Structure I
Amino acid sequence: MDSKKIELLSPAGCIESFYGAIHAGADAVYLGGMRFGARAYADNFETEDLLACIKYAHMHRRKVYLTVNTLIKEKELDELYDYLLPFCEAGLDGVIVQDIGALLYIRRHFPGLPIHVSTQMNITGKYGARFLRQMGASRIVTARELDFAEIAEIKSQTDIEIETFVHGAMCYCYSGQCLFSSILGGRSGNRGRCAQPCRLPYQVTPKSRQTGDIYPLSLKDLCMLEHIPDLVSAGIDSFKIEGRMKKPEYTAGVTAVYRKYIDRYYQSGQKKDDFYVDKQDLLHLSGLYIRSQKQNGYYFRHNGSDMITLHSPSYKESDEEVLRKIKEQYLDRKESIKIDIYVELCKEKPACITLLSDRTSCPAILYGSIVQEAKMQPVTKENITRQLGKLGDTFFEAENIIISMDENVFFPLKELNELRRKAVSLLEQYIAEEQKAGKIEHAYVEGEADKKAYEASALPVKPDIIGKLAVSIKTWNQFSGFSRWLCTQKQHLLYRVYVEGDLYLSNKADFMKLTARISKKVPVYITFPYIIRKRDALWLEEIGTLLQSADIAGCMIRSVDGYAFLKELKYQGFISGDAGLYIWNRETVHFWKNKLASACLPLELTGPEQRMLLNDILPLEKVVYGRIPMMISANCVLQTTGQCQCQTAEAVCQCQTAKTVCQCQTAEAVCQCQTAVLTDRYRKDFPVDINCQHCMNVIYNSLPLSLHGELHKWFDKAGLRLDFTIENEQEMIKLIGDFCEMVYNRDYTISSKDYTGAGKEYTTGHEKRGVE
């Protein structure tokens with residue numbers, strides 16, 4: 001493949017899909033082995049099959065990328081080396097990674113292996129992209145939610161390769177941030193086992209308004225075929241087709257169509273005005289496992305109801321005749337490589353066989369024993385041609401067999417066969433080595449001097465949080481209520497209070513008054529949003545100014561992008577990491593130890609698995625109460641159902657001003673469109689935070705997590721955090737009081753009836769069950 005051209009990257013969930021992708025024109029194929037892949041239910045590849053696929057791809061000048069895009073538990077980490085070793089020795093072209101610990105482990109043990117950051121790591125901007133490039137990543141798979149301008153900005157401000165999805169199924173949640181399937185049924189999307197609860201029916205209820213059963217979380221499938229020129233102009237390096245769980249006919253059929261139009265665009269001299277797509281090819285794609293209607297994703301918009309399959313999440317029936325033709329053309333065969341074979345048989349000289357291929361600049365040349373004069377039966381050109389043409393079990397097909405020989409010579413046909421076999425093996429080796437030659441080692445570039453300087457400036461003293469409580473609040477009622485409660489306390493066990501940065505933007509004066517009052521007793525940290533996008537530039541600027549205030553001790557980040565922004569800002573306050581940073585193993589702990597003042601234990605590991613991560617180098621805190629954020633989405637359930645109170649006719653939220661301050665707030669600084677409820681088929685209600693400040697939805701669990709019954713196991717091991725989301729002031733104060741009492745008096749217990757102050761049910765999440 002011309003390195004200047006776009007790479008067409010196709011999925012393979014089984015060996016038939018792999019061959020279909022190669023034969024249909026994929027430049028590269030991504031697939032999963034039997035471990036560590038985000039499609040646990042695909043027909044993933046056994047080691048020998050995967051090695052055969054790598055070899056086959058390399059013979060055809062194609063690439064293979066292996067998915068290691070799940071979160072990796074501590075006990076699994078040491079298994080990664082033996083798992084990857086045979087594939088790396090075979091010349092694996094890249095590995096797709098979600099877990100930061102896995103990235104560092106692979107970088108150390110396989111320094112020449114290109115690392116691609118999975119879309120599961122949820123990189124949404126230039127800050128995270130630059131940071132990961134420094135860590136040694138050679139490519140990022142951008143979040144599906146990015147538009148052309150965001151992708152172009154990342155490309156123009158980093159030297160990292162960009163891979164984006166151009167076709168296939170779309171997740172409602174930002175990839176890697178979805179715990180819906182995990183919390184409800186124990187099948188984690190972060191472990192490749194998503195049960196797709198987003199494809200189920202829900203009612204959407206703002207206040208008392210009902211909409212009936214619809215599918216508000218089910219996105220239509222993506223199809224960007226008609227926009228190939230726009231994708232190229234944005235600087236994208238690799239066009240990725242989704243679908244490792246789909247049939248081989250889908251992989252081959254979609255690949256063939258995109259191959260046709262990528263080639264057409266380049267053949268036209270990259271003239272956008274001359275580019276067109278035949279209607280028949282669009283119909284062809286529609287007959288290949290398309291869910292409802294196709295759409296162009298987030299490339300041209302932030303969200304919209306026309307992106308949703310409101311009334312049916314099911315795939316349309318595929319055209320059986322189309323599938324039959326695809327099978328015949330791409331699946332029921334293997335491609336051979338045309339080679340030329342030269343043979344020299346001259347008396348009293350060693351026999352010589354030469355194999356030439358356009359796949360390598362190195363001819364395979366082998367010499368045999370001395371050619372003799374025939375005493376009885378001389379060897380004939382017909383016999384030689386017949387023997388040399390026997391290439392059926394190899395990658396090759398003889399296009400030309402050219403024989404130069406003296407008259408009346410003898411050479412054993414058995415030895416000629418052996419020379420051919422060895423020459424074929426040598427030619428395979430040359431092709432494979434040439435394929436490997438382009439690999440570049442991307443070393444971790446953060447120098448030791450930079451590391452020491454950062455340690456000295458950013459982390460003078462790590463806070464003591466073990467056995468104490470932190471409180472996280474997100475509403476004005478909670479903020480003011482907490483301030484009033486704190487003023488009545490002569491002593492307390494709180495080590496920190498986290499406050500949503502959005503509150504500052506909505507009312508700076510009141511925010512600073514409350515912060516000044518609280519900071520006299522408890523350090524105040526500013527909470528960053530779950531997702532940071534290009535549209536948040538002014539928000540970051542405002543928060544950057546706020547962080548310079550003497551009343552602000554630090555901040556809590558929820559993404560790699562958030563940390564990378566602070567690093568470029570040269571922020572010297574304390575930084576705490578939320579659970580979404582996914583600290584699942586010791587490698588990740590060690591990575592963050594000199595970067596964060598503290599971090600949060602993940603929500604999908606069991607209590608014993610979390611305790612394996614406790615250490616003396618990075619203080620860890622544990623959420624012991626709170627509504628778990630199950631989905632963070634760029635889409636909006638109220639906009640989807642036509643109920644957003646600040647929508648214009650063009651479905652653009654009027655509260656997104658240049659200063660990113662919501663104009664639809666009331667005097668109490670509460671946005672009128674900030675509440676909704678999803679009700680599932682079992683009549684469970686899931687609160688939805690409609691965040692107009694960042695134009696995203698956060699869907700919370702129907703029940704709050706409460707580990708009051710498990711608290712005794714954590715008293716002397718971690719900081720204990722209470723996360724408040726939809727609780728009113730009274731509920732919040734009751735909970736703080738109860739948990740403080742349990743920490744003060746370790747014999748004190750709360751009955752399940754009274755623990756919230758409102759007699760609500762609760763869940764213990766994954767504390768005992770965990771995920772596979």
Structure II
Amino acid sequence: MITDKKRNLHITLLLLVGSFIAAHLCFWLLPSVFETWNAKTIDRLFLFRSSVDKLRPQYDDTVVHVDLNTTSIQQLNNFYLNRSHHAQLIRNLAAVNTSVQLYDFIFAAPSNDKEDRALIDATEKAGNVYFGLAFELVNKEEQQPNQPIGTKKALYLDRTKWQVGVKGDPTSLYSGTNPLITFPTLASASKGLGYLSLKFDRDGVFRRLPLLVRYKGAFYPGFPFRAICDYLSVPPDKIIIKPGKSITLHDARRPGDGEGHNIVIPIDQYGNMVINFIGPWERMKHYNFADVLVASEDRDEMEMWKKELSGKIVVVSEVLTGSSDAGPVPTDTNFPLSGLHANAIHTILTESFLRELSEREMLLIEVVLLAIVLFLSLRFSSPYFTGGSFLLAGSYIVIASLSFFYGNVIFHMVRPLLMIAFAIVAIVVYRYIQEEREKMESLRQRDFIRGTFGRYLSNEVVEELLGSPDGLNMSGEIREVTFLVSDLRGFTALSMRLSPHDVINILNRYLEHMVEIIIDYRGTVNEIEGDGILVFFGAPLSESDDPERAVACAIAMQNTIVALNAEQRQLKLPELAMGIGINSGDVVVGNIGSEKRAKYSAIGSPINAAYRIESYTVGGQILISPSTYERVKSFVRVQRTMDVQFKGIDHPVTLYDVTGMEGTYELFLPEKVAYPLTKLESPIPITCFLIKGKTVSEASISGLITHFRESAADVSLDQQVEAHSNLKVLLAPKDSLGLAEVYAKVVSVEPSESTSSHIKARLEFTWLPEEVKSFLVKKRSSKP
């Protein structure tokens with residue numbers, strides 16, 4: 001049946017409006033995701049521009065760097081430079097007629113009278129030196145009380161405040177609190193101070209710089225803004241700020257220029273200017289701190305430096321290897337932050353300002369794009385409509401990119417494209433529903449099958465099986481997979497003491513929590529066998545961070561056990577303890593079986609190794625293999641390592657005991673309190689049986705429990721046992737008759753003394769019933 005044209009137009013318009021609202025809601029509800037995505041997209045334009053000669057911004061070498069780097073330290077053969085060295089550098093830069101010296105330092109307090117006097121005298125004589133100060137930058141929603149800073153510092157700040165012209169409401173600008181300044185005597189000798197404080201964007205990248213902040217009713221300039229205003233001969237009374245719009249420098253002129261002109265700097269509501277980075281760190285001219293410092297020893301050398309640096313704006317900063325004063329910017333992932341100040345000065349000096357389109361301008365563009373999508377939807381069939389819409393999106397990307405490269409205009413990149421994508425999907429789906437109504441029943445059946453299979457297999461496996469024509473083929477492929485194996489300690493013994501109803505409830509509650517976490521970390525639950533879980537990271541779908549997500553998933557699982565045990569205690573049920581082993585390696589994955597009965601699985605030694613690693617764990621522990629550790633070692637925290645012997649391998653394998661990870665996930669296991677073991681009043685006889693796999697040996701080992709704590713014990717045994725072996729332990733004294741058996745893992749073994757045939761070992765209990773624990777607690781000695 002042909003759809004009525006008028007009704008089709010109305011529904012299409014509603015879908016377009018819905019796409020517009022959905023795109024805006026994404027940015028409103030999840031700004032940390034979509035705003036970051038948009039910013040990263042624009043960063044790619046910066047990178048592309050800096051890599052192409054014809055697009056790269058022109059560099060005005062009036063702005064240069066003098067870097068105190070590792071080479072400087074090596075040349076001077078002195079790692080600890082004092083203030084006399086800085087004083088000499090200031091004198092040398094003044095002698096070669098630099099216009100401005102900006103020191104990216106805060107000399108917060110006096111140090112040595114002689115060195116301080118040398119630095120103060122050199123600064124005062126040079127007359128063009130600027131130092132830093134710092135504020136805590138807050139917006140009006142984050143106002144904080146100011147801490148006392150001392151009379152002299154307060155007087156200096158009051159004396160150096162700026163009174164600028166304001167047109168509009170300045171309360172949206174950043175406020176400065178808790179200032180930290182260069183000590184007043186040196187600050188008074190300098191040309192001025194500017195704050196070095198910066199604010200990074202949501203994703204931690206520095207893209208903009210606040211030019212002015214408010215502090216106690218007055219304005220204070222940023223480090224680069226303070227210097228460039230003096231360089232351009234613009235006093236505070238010739239600065240007009242329009243919050244959210246612009247800062248205007250009236251009658252600005254370079255040294256030696258005749259007539260001045262107005263410079264209009266675009267800013268956002270907080271007073272930030274978008275920095276127009278001219279390229280990576282190396283793009284500007286850089287000179288070695290040591291070369292300039294020692295130049296005064298040679299007159300010819302000073303003449304050479306005079307030709308090189310005369311009239312320059314020099315940014316002096318410490319860029320030693322490993323310095324913490326660095327961060328990511330659009331053109332570099334580890335950019336010395338002094339470069340932000342230099343690029344900000346360069347942006348204002350060259351007037352190459354980047355202007356972000358306002359919300360009103362972007363709304364107009366989005367309406368035009370939707371109108372074009374509407375035209376395409378009314379004129380063309382679904383394939384041509386989709387192609388035309390993609391062409392529209394591509395055209396928008398090209399126009400936005402060219403506007404950035406040649407017009408210094410920043411378009412919002414992601415939201416219009418997201419809106420077009422939503423519109424394409426909505427309209428195509430609507431047409432599909434309208435034109436393919438007769439297929440709905442088969443689609444419902446397909447969804448039912450997907451939902452049914454999804455109860456037993458991971459969603460990824462189901463989607464691959466149903467979505468791919470070859471999904472059910474009996475074939476495989478070699479792929480790197482990270483395997484996570486988890487198992488509850490002592491659950492078999494626990495299940496023997498509880499009713500089947502309680503066992504199933506505990507197990508279901510445990511698995512519900514664990515599977516939910518695994519899905520959150522995009523793992524594939526390949527197998528659940530009793531209380532054990534096998535998880536794939538990298539099959540059937542692989543990602544670059546599979547090992548990282550596997551470790552993060554394991555930590556989250558262990559942390560969830562803590563909350564699950566709180567529920568167990570409320571229900572008066574035993575607490576659970578879980579061990580997790582992780583290994584990575586190449587395996588064959590695919591559908592294994594017959595046409596009637598198949599299973600998506602993996603074959604290879606790495607999966608067997610994962611099970612072996614898990615067998616060495618105790619409750620609350622995560623052990624990872626060397627292959628996994630190599631992939632995550634840059635951000636994983638390891639408490640200790642242990643060397644174990646795998647069957648079939650003639651050398652020990654090092655396992656890593658993970659306690660947390662930094663980076664993207666920032667997850668850590670709870671710190672375990674190391675309670676000391678308490679000596680028992682009298683040793684308790686025990687009989688032990690080695691457990692290999694699922695088999696308990698018939699041969700017994702006699703021994704004594706000598707010390708005990710909450711989950712561990714020291715024992716003396718009459719036969720040798722290996723570290724990491726599992727034991728079934730029976731208490732032998734008469735007054736313990738009727739107590740349940742316990743299970744433990746040997747965590748360490750002390751070498752036997754030559755005079756004794758007994759072996760001392762430390763056990764970690766994997767299953768300890770409450771009555772046994774109470775019995776052992778009562779037997780502890782009251783003496784320390």
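All of the numbers you see were taken from the coordinates with simple rules; none came from a lab. No experiment lies behind these values; they were computed from the predicted model shown. Cβ atoms are built from the backbone, for glycine too; each structure is taken alone.
Looking at relative contact order in percent (Cα under 8 Å, 6 or more apart), point out which structure of I, II has the largest value.
Working: I: 14; II: 10.
For this comparison of relative contact order in percent (Cα under 8 Å, 6 or more apart), the top structure is I.
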helix-only ellipticity at 222 nm (-39500 (n - 2.57) for each DSSP H run of 4 or more, over all residues; to 500), calculated, reads -12500; among I, II the input was structure II
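Give the label, chosen from I, II, of the structure having the highest value of distance in nm of label points 7 Å out along Cα→Cβ at positions 383 and 591. The partial results should precede the final answer.
Numbers: I: 6.4; II: 2.9.
Max of distance in nm of label points 7 Å out along Cα→Cβ at positions 383 and 591: I.
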When distance in nm of label points 7 Å out along Cα→Cβ at positions 127 and 215 is calculated, the result is 2.7; to which of the structures I, II does this value belong? II
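Out of I, II, choose the structure whose coordinates give semi-axes √(5λ) of the Cα gyration tensor in Å equal to 61, 43, 24 when calculated.
Values: I: 57, 29, 23; II: 61, 43, 24.
Considering all the candidates, the number was obtained from II.
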